[in-house]
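The structures considered in this document are given below.
Each reported figure results from applying straightforward, stated rules to the coordinates on display, with no laboratory input. Note that the structure is a prediction, hence the values are computed from the model and not measured. Cβ atoms are built from the backbone, for glycine too; each structure is taken alone.
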Structure P
Amino acid sequence: MEKNVLIVGTGLAGITAALRLSKLGYRVEMVEKYHQAGGRLNQLRKDGFTWDIGPSFFSMSYEFDEFFKFCGIDPPFEFVELDPLYTVRFRGKEKKYTIYKDLDRLAEQFREVEPDFRKRMDKLLKSAGRFFHDTEDRVIKKNYNSLMHWLTTLATVPMVHLPKLIRTVWQELDRHFESEEVKQIFSLVAFFLGATPYDTPGVYTLLTYTELVHDGYHNVKGGMYKIVEGLMKEIDKAGITVHYHTEITGYKEENGNLRQLIDQNGNTWDADIFVINSDAAGFRHAVFERKKFTEQKLDRMKWTLAPFTMYLGVKGKIEGLEHHNYFLGDNFEDYANKIFKNSITLDKPYYYVNVNSRSNPDMAPEGHENLFVLCPVPDLRYKPDWSDREELAGNIIDDLSEQVGYDIRSNLVSNTIYDPVDWGKAFNLYKGSGLGLAHDLNQIGYFRPKNRDEEYRNVFYTGASTIPGTGLPMAVISSKLVTERITGTYGSL
């Protein structure tokens, strides 16, 4: 018997869940608040430039391969492996560190500040690699039905890894390296998770293993939005209809099941099964108004930093920039510990710059560069007023100009800013949090908002704030896990 599925949201987890379920015989329909698909994996076109507005690289590319094989489709976009991975500069220092996958070349970058770098890094990678392979299939790619199920699963992980659960990323790196530069650079993996190395569990040093050894980082030929464009062609082939400019604001229930969702215009959306690709905690709060997800309770949870992003079109070629670049200051620990709660000034911010036109010249007019700038900032709980956005943008432009030796302000031909308010409104991000719930020990695995609803038997969740977590490969895994939940209940049609 055919079952109708309504998916709310067209982020990567929603799109891949739609294609998986369609492959299994479900009739799928999608609604999306924004004017185009992709969620945070989206695109901006303006003044002859094109920017990816969110993620600019990813790891664990084989999760896409698993998805393609499951759906029986050919990859509709082309991976580009990054090497070098990125560069890092520290304010006030001339040295630019280039992060290569080749460990001998990488060791040469740190010869002056960490003479035994290769030996120390080998030790870290060996430990992180063991943890990764002991947990990837056993813990990460798994649904949990109870606390006991979670605890018994953790009990199968070798006890040698237990200290990583107790230590932070910074403490784990501090055990291996002496150089502050080395520790700061390789603790940036915590910022990839929207947090800091001082409050992220040490287990996430496994990301250093994934970036340098296991699978590396990848971009996509033509820009990251090619992922969405390619998958949406498959959505069309599968006969899946997508309705844009449609925000879900209400619902109707009956006998323990959700019967309808209601949009901002009062239109009703019926289905047998509902998959929510909006934030799993935020949706329970804003639409279902659950007591366990009140604003007060959500505000006590730990959320990832908010994004402050700039999309700059610049005349000329900036020789001081590579494809991926990090710009750090001279007060790393103080900055990291205070940025979450807006207790530090942003006159000298830390930020990331992506120059996609280096690899994809069609994304900028000839003789120009497209710069994507990301500055992690406090979410709207701690900084609700962004009337000073132009000041922060100016600080970043001036600092970047000084560090790369190029007058960006005088050569600026296009400038678009998204502050946390913009991000929150566009993609329903709770208080503007960029990557959803953080990855504390009490917010991972079983303790993360469930991907099956607590009250309605026919409601499921996929995306960053449910299991397994944030990031593009995690979104693809999340779609697999929610598909397993649905087929476990309704079967393969």
Structure Q
Amino acid sequence: MSLSLARREIIRNTGVSLGGMALASLLRGNVSALGHIAPKAKRIIYLFMHGGPSQLDLFDHKPGLTKMHGQEFPASVMGTQRLTGMTSSQKSKPVTSSLFKFARHGRSGAWMSELLPHTARIADELCIIRSMNTEAINHDPAVTYLQTGHQQPGRPSFGAWLSYGLGCESEDLPAFVVMVSRGSAARPADPLYARLWGSGFLPSNHQGVALRSTGDPVLYLSSPSGIDPAARRDQLDVIAALNRKQYELHGDPEITTRISQYEMAFRMQTSVPELTDLRTESTSTFDAYGPQAKQPGTFAANCLLARRMAERGVRFIQLYHRGWDQHYNLPSDLRLQCRDIDQPCAALIHDLKQRGMLEETLVVWGGEFGRTTYSQGKLEATNHGRDHHGACFTMWLAGGGIQPGLQYGETDDFCFNVQRDPVHVHDLNATLLHQLGIDHTKLTFRSQGRDYRLTDVHGKLVRGIL
């Protein structure tokens, strides 16, 4: 490579917040070059309920709404808040209290719905944030916002940022793995796009690897018939030599990324089958995760796999569960969705704790927004729906240095606006990064003439939950 190309490549690789030396320091476990923060967690398991779970039917108990059930939602509470096109022109917006019973659980006295009996048993392990808020009110912008820090596509996802910033503890598995399960109430128009686990403008080796439930766990990982490991090794060596020649000519860092990805794929031909082979798990473990734990592709099976990935050093494990968009049939569909996830979520927390891994694993549960207090469409005695609502919703965190047994933030009596301790999407992401030893303002990458970061130009640390 010419001197000018070498100089240009050095500037390109070290002109961002994370240079090669800083990254090497991080991987050796030395003091972080991202703000000198002592990390509390090594990894994240993100349990994403795609569609927007109803906060006031699960975690945000509002008994006062029972007396107002069926009455017109007050315009004074609504204010000038932006509504979706599905209910903005709806003539009547009747207040809709929850049909489900609530009770306090654990020493913390956390309120939880009867739909989450297993989660209720781990109430004292959870930090329940009831004051989450976002500007986005439609699915794709809202999911994109929470996962990438921007409502428009094109930015790196959270897992990609973490892979870029901290690398991977495992040599045989990628830093960022994604699994998608279909909920019992999921509907056909419930899309999830691969760009949600994409690397955006970061080097492509930081994108998430999707683990499939049928066929090969990872696409194109298996060798064709007649190709043994020795032959594959020879092929990769030849291809790597050709790629290195190309790199010497052009200095394109994506060429070195390609070499490293080929090598990772070769190692994954052994590590992924071992990872996904659940025969070594005990009967008691399967019983803990629930009756669907042995069915590939279910949320229960994916939670069990998430624990196995955490054991093997995967940095960011993302589980998407479809089916939480209850515009209609909420009472029946919410029951189905909670039945899918309640026992596996509780089992995952318990499993991590008994293995001594919860304190270094940050578990996140939630969706892209919440649901409205008023009914979408006709309010019936035993049936109704709720529209999207971004002004307040609930998420919970566990492990990773987050304070357990805490209910943080408060909404108004109508569960429509945040009343105390608001937590914005950027604040949440800043706090999650902090727990992994990263100052969110310093994890940047220069693209198209400016420095970008996961929290854009916003975000503050939520110290009250640490």
Exercise. State the single structure among P, Q that was used to calculate semi-axes √(5λ) of the Cα gyration tensor in Å, for residues 338-385 alone, giving 32, 10, 8.
Key: P
Self-check item: Which entry (P, Q) yields the derived value 2.8 for distance in nm of label points 7 Å out along Cα→Cβ at positions 122 and 410
Solution: Q
Quiz item: Can you tell which of P, Q yields 58, 40, 25 when Cα extents along the principal axes in Å, for residues 258-417 alone is derived from it?
Solution: P
Quiz prompt | Source structure (of P, Q) for relative contact order in percent (Cα under 8 Å, 6 or more apart), computed value 30 | solution = Q
Practice problem: Compute distance in nm of label points 7 Å out along Cα→Cβ at positions 74 and 370 for each of P, Q and report the one that scores greatest. | Solution: P
Quiz item: With Kirkwood radius over Cα pairs in Å, for residues 282-329 alone derived from the coordinates and found to be 12.2, which of P, Q does the value describe?
Solution: Q
Quiz item: When you work out FRET efficiency 1/(1 + (r/R0)^6) of positions 106 and 202 (r between Cβ atoms, R0 = 41 Å, to 0.05) for each of the structures P, Q, which one comes out largest?
Solution: P
Exercise. For distance in nm of label points 7 Å out along Cα→Cβ at positions 250 and 298, the calculated result is 4.7, so let me know which of P, Q that is.
Key: Q
Exercise. Name the one structure among P, Q that log10 I(q)/I(0) by the Debye sum over Cα atoms at q = 0.16, 0.33 Å⁻¹, for residues 306-345 alone of -0.54, -1.10 was derived from.
Key: Q
